Each structure stands twice: as C-alpha cells, then as structure tokens.
Structure P
Amino acid sequence: MNNASTGSRWTLPDGAYSRYRRRRLLSLGGWLFCGTSFAVLGFALLDILFEVTVGGFPALSVKLLTESTQGVSGGLANAIEGTLLLTLGSVLIAGPLGVGIGVYTSEKRDHAFAAVVRFMGDVLVGVPSIVLGLFGYITMVVGLGWHFSALAGAITLAIMIIPYISRTTELALTALPGSLRESAYALGASEASVVLRVLVPSCTGRILTGLLLAMALSMGETAPLIYTVGWSNYTWNGQLTHEPLGYLTYVIWSFINEPFESAHQLAFAAALLITFFALAITLSARVVLRYLARRQTV
C-alpha cells in the first residue's frame, strides 16, 4: 500500500479507502443491530418484571404464604410446597445421572457410543415438554399405576433437565487444559482418580451452576406436571405416589382464566413468586461460580 503522509495525517488510495469505509459501515451496522437487540430484550425483561410486580405485590401477605388454596381463593402454601418438592426432587434424580453422562461423553469423546449418547441428549432437548408429560402419564400415571403423584412429576422433570446438566458438565470438563490430565496420569493416578479427584473438583463451580440453572428451568414448567401431578388444594401428605400435588405454575395457567378477582390475584402472586425464585437461583449460580473461581485462584 502506497501511503503518503501530509503533516500528521495519512492518505489512502481510493480502493483501500473505499474498503475501509465499507468495513466501518458494516461494523457500525453490526453494533447498532446488537445494541438494538439488547435494548429490545432488556425492555421485554423489565416490562415482564414490572407487570408481574405490579399485579402480584399487592397480593403478598402472611395468609398467602401460610394458607392453602380454597377453590380460587385462599393462599398458596400448598403450591409453594409442591413447587419446591418437585424442583428439588427432579434435581436430586437428574443431578447424578446428568453429571455422570457429562463425564462419560467428555472423557470418552472419541468413542462411538459417546457420540450416540450426545446425539440422543441433543434430540431430547428438542422434544416439547408436553410430550414428556404425555410419556410420564402413559408410563407412570397409567402404566405403573402411580396415578397423579409427586414422584411421577419429579421423574418427568428429571428426564427433561438431564441433557442440560450433562452438556454443562461436558463443556466444563472439556474446557480444562489437557496438561491437567497428563500430569495426573504421569503421577500414576487411575482413570477414576483423575476424574473424581482432579477433573471434577477443578470445575465444580461450572457443574454446580449447571445444576442450579436446570433447577430454575424445571421450576417454571407446567405442561409435564398437568399430565403427571394433577392438582391438589391440600399440602403434601408425605406420599410419593397415588397423591396429586399443588404447584405454582398451575395457579398461573388456570386461575388467570377464572372470572374472579381473587383468582387473578393468586395468579399474579404465583407469577411473582416463580420469578423471584428463578431470579434467586440464577443469582446464586453466579455468586457460587465467582466464589469458587476466586478460591481456585488463591
């Protein structure tokens, strides 16, 4: 390129200058598109939070948190209890399975069966949740005779979130430097010791973040639970099968269509609680990841 300088300013040939202007315009257009997309997304999020808060905050009370629903009135104690039970149950079932699958697909990535497992996980992610609910209804509610129950709902939610946990675990392990594995094997460690004592502890934060985000995902589901859990106006009696359960997303889905102000208040209150729980879990995942990353660097 034959550039000439005049004082402190540089001049470019016509062809190079036109290409430079084209790149600048493309770059500016890209930044404008990204900025506009972020603004639209931020506005949608703030609008959702505003609507849920305005509609649900006036309904918050001690009665809401301590009493069960009574038709389309009362409180949400049974729904809160059921939501927490189903969410924790699904994570307890899916957590070990998802982490184990992620470890296998990461450490045996060159094996044909690992590729099959990874492909099946990707397919399962694309299956609509209502189809999983239908599967749970046919196999557990009807096939095994459990009827509407907490166990059927927790297992169905676990099937839904296992691919997310496994892929998060796989990506966390794959991101570790190869020298970490080589050093462990050079010291004579077995494959199990390398995985359990070296690799998994090195990415505990990312794996735990995946578990928490999967928990938030399962907490917001409705369709699978309609087929497997049903609905109950009473608190949980301790039975895992043959007993329906209340949950917050059912209140949102069903009560908002009722022609009663009390039902609408409960629906908005349930939406506010679900949003708060999901936000708390997401922020907790960020805090835990940052804390563990800081500990590892010390």
Structure Q
Amino acid sequence: MFLLQAPQVREPELFTRMPDAYRRRVRSSWADANRGGNPVDSFLEGPVVGDNGELFVTDIPYGRIFRISAHGEWTLVAEYDGEPNGMKLAGPDTLLITDYKNGLMRLDLRTGRVAPFLDRRNSERFKGVNDLVFDSRGNLYFTDQGQTGLQDPTGRLYRLSPSGRLDLLLSNVPSPNGVALSPDEKLLYLAVTRGNQVWRVPLQADGSVSKVSAFFTSYGPSGPDGLAVDEQGRVLVANPGLGYVWVLNARAEPVQVIRGPAGASLTNLAFGGSDRRTVFCTDSTHGAVLRFEMDVPGLPLARAASSKT
C-alpha cells in the first residue's frame, strides 16, 4: 500500500501590522455583502513586491492602496471610491488593479492617481473582478468573480491581449479567484473559492482552452484564494478558511503547509526579497502581513506589453 509522505508544517512570522492610525471600524457596503454586516477595520489583499523591494497591498472596503517599506513602515499611496483587490505591476511606476466595484483600474505610483483601464465589456459591467496575472507576451488573464458560487456557477476567466482584444475563456466557474501561470505558460492555475478547488486550465496554441480539470481539492469554510508558482512549478495556494498556505507539487500533493496563527485568514501571497525566496502573505483578519522563506525562488512575474503601459 502506497502512503503519501506527511507534508512539512511550518509557521510564518509576523512582518508588519497595519498601524492603528489607518484602521477604521465603521460600517461599509462591502462588509454588509461579504462579512454579514460586521464592521471591519481593514481587509488586506493583493500583495505586490515593487522594483525597490517595497510591498504594496490593497484594503478592499476602504478603497486604499498602501506601500510598505522593507522595515515594515506603512504609507498611504491612494484612496478612492472603489474596492481594490488583486494587483500586478504593469510597469516600473504603474499598478494594474482588479477593482470589484469599478473593473480594471490603473494606479500611477508617482502621483497616486487612479484611473479606469477597462471598466466594461461591450457596455456591460463585470460581475466583480478579483485577481490577475500577465504572461510574457503581455496578455492579461483576470477573473470576474462577483457573488458567484455553487448556487450560481457563472464566474468568468478573461484574457486581454496587448492589442485590446478581450476573450472570454471560461464562464462556468463557481467563484473564480486567484490566477497563476506555470513556468512554461502552457497551464493556468485558477483558484475556485466556493468550489474549494484549484483548476488546471491548459492554454492551447490557438488561444482557446481545453480539458479544464480540478487539480487540487481543499476543504473547510472558504477555499483557495491567491496563488503563486515557484521556479520548480510548485503551486502555492493561500487558503483563507483554513489559515493555510499549501505548497503543492506537480501531482497536487501538499509537500509543505504554512499554518497561520489562530484566527488568521490568509488571502493572497507574493514572492519577494533579493532572491525571490521570501513569501509575503496578507492576513486579512488581523490586518497584518506575514512572511516565510522558501527553498526555491518564485517565478519572476511578467508585465504588460509596452503598448499598454
């Protein structure tokens, strides 16, 4: 009888907490819809490591983007009427943001100005965009989650080309969330939060997708959220309902489990550090950023083609 080897279990360390001066304990329409009306002082998401080693995070209910220095010091970069979630660098001074309320937005880090990038498709609003990733050719993959789930499996996965062509790749996903690409960019990994799975999406040479399958199945009250991939092709999965980060090998076997502190909700993650071996992870429950070291560097993330920056 073949038995799987037990995964290595580790704990992250606290990198930094949002300062009390930035915390808000007021009612918000986002909390009404997503937190049962309970007021939340913040909800961190979308970590991105900049060219100078600083970390950027979003605060969804209050429309804020923060810069965090290497020493854990917080600076407010932008505050606007939106609900920013995922982010990726589109250029040295530009962040592209998936905003649940407004669609795709662009932030100029030099000025703090936030402007629309893609707010509608054929004059129709998105359900509520969630996360994004660029490939090496400048194509942008992003998820349109809204309030979909097993009761309404109509979440979407889109691809936006550098020329502006928008392709609908999937429209049957119960809560599409984080996205990440394999090292050879032939596969896209898709977090399906309410289905409690990570889907494996083969990307065909003609631009289509085929034979999409469930790569990994989790458990618990809330399924996979943010994703990242290392240079070996292992998939890191932030699982907020468990407070875990799964590290999955090519067979989708957990080889490591990073277990957050009691009550933690680990929403998203990003590789950083001088050698891309440090993983920064947002803990939305505590308004904190955790970190841990990996033995393999994360994949360097692609950016937008020059025509779109």
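Every number here is computed from the coordinates shown, using simple stated rules; none is lab data. No experiment lies behind these values; they were computed from the predicted model shown. Cβ atoms are built from the backbone, for glycine too; each structure is taken alone.
Side notes on the structure shown:
- Mean count of other Cβ atoms within 10 Å over residues 162-169 derived as 23.6 - corresponding label from P, Q: P
- Identity of the structure behind 83, 58, 39 (criterion: Cα extents along the principal axes in Å, calculated), options P, Q: P
- Sorting P, Q by FRET efficiency 1/(1 + (r/R0)^6) of positions 66 and 250 (r between Cβ atoms, R0 = 25 Å, to 0.05) from high to low puts P first, with the largest value.
- Winner on relative contact order in percent (Cα under 8 Å, 6 or more apart) once structures P, Q are ranked, highest first: P
- For distance in nm of label points 7 Å out along Cα→Cβ at positions 18 and 258 computed as 7.0, the structure of P, Q it came from: P
- Comparing FRET efficiency 1/(1 + (r/R0)^6) of positions 26 and 242 (r between Cβ atoms, R0 = 30 Å, to 0.05) across structures P, Q, the highest value is found for Q.
- Which entry (P, Q) yields the derived value -23000 for helix-only ellipticity at 222 nm (-39500 (n - 2.57) for each DSSP H run of 4 or more, over all residues; to 500): P
- Comparison of P, Q - label where volume of the Cα convex hull per residue in Å³, for residues 202-265 alone is highest: P
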